[in-house]
1. As an exercise: helix-only ellipticity at 222 nm (-39500 (n - 2.57) for each DSSP H run of 4 or more, over all residues; to 500), calculated from one structure in 1, 2, equals -10500. Which structure is it?
2. If you rank structures 1, 2 by FRET efficiency 1/(1 + (r/R0)^6) of positions 3 and 51 (r between Cβ atoms, R0 = 30 Å, to 0.05), which sits at the top with the largest value?
3. With distance in nm of label points 7 Å out along Cα→Cβ at positions 11 and 35 computed per structure, which member of 1, 2 shows the largest figure?
4. Thinking of 1, 2, which structure, once Cα extents along the principal axes in Å is computed, gives back 33, 25, 20?
5. Tell me which of 1, 2 gives 45 when you compute relative contact order in percent (Cα under 8 Å, 6 or more apart).
6. Quick check for you: by distance in nm of label points 7 Å out along Cα→Cβ at positions 19 and 75, which of 1, 2 is greatest?
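Read the figures in this text as sums done on the coordinates, not as results from a lab. No experiment lies behind these values; they were computed from the predicted model shown. Cβ atoms are built from the backbone, for glycine too; each structure is taken alone.
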Structure 1
Amino acid sequence: MPERLVTIGLHSGLHARPATAFARAAAEQPVPVTISRDGRTPVSARSLLSVLALGAAHGDTVTLAAEGDGADAALDALAGLLTHDQEA
């Protein structure tokens, strides 16, 4: 199963707006993607509430994982959303 360790580059972390954009982008991927933080149980990246519940702040590291055709591309796309601060 492909995984990506991603450091949150968003200045304000995964709060409401970026978490919403991330969950929407995850829902558009052709494979299910999970996200986890600090070794916790992975949650669906498509679930806004689950993503918010992670409490991921700027500088935190999260793990994205996916399986199936297109998993690597999905992980790359979603990792890009978390590493670049689009609110600046």
Structure 2
Amino acid sequence: MSELSVVDTRHLTGHILEITFNDGHRSVVDFAPFIFSVGHPDYEPYKNVDKFLTFEIEDGNLNWDDYTMIFPVEDLYSNRIVRGR
């Protein structure tokens, strides 16, 4: 199997994105529980939905502000965004 990568996203509501991967799989991921529970100042700006939506797809990853916030693609695929990562 080739390496998983993000190829597209669609904003559904709030901090929820539908993420499409290079194998056609789609995951609906709610980032709010992570963003609102982490308590780290780097993540504070992303509580604002407009700021949260400033991510880019770079090299098959979702990337916020030059890697301030990034998640393993496998975790996005499986919808396992966990605190403390």
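1. Working: 1: -10500; 2: -4500.
Going label by label, the one that fits is 1.
2. Details: 1: 0.95; 2: 0.55.
Structure 1 gives the largest value of FRET efficiency 1/(1 + (r/R0)^6) of positions 3 and 51 (r between Cβ atoms, R0 = 30 Å, to 0.05) among 1, 2.
3. Details: 1: 2.0; 2: 1.0.
Across 1, 2, distance in nm of label points 7 Å out along Cα→Cβ at positions 11 and 35 peaks for 1.
4. Details: 1: 33, 25, 20; 2: 37, 24, 21.
So the calculation was done on 1.
5. Working: 1: 45; 2: 28.
Value 45 for relative contact order in percent (Cα under 8 Å, 6 or more apart) corresponds to 1 out of 1, 2.
6. Details: 1: 2.4; 2: 0.9.
The maximum falls on structure 1.
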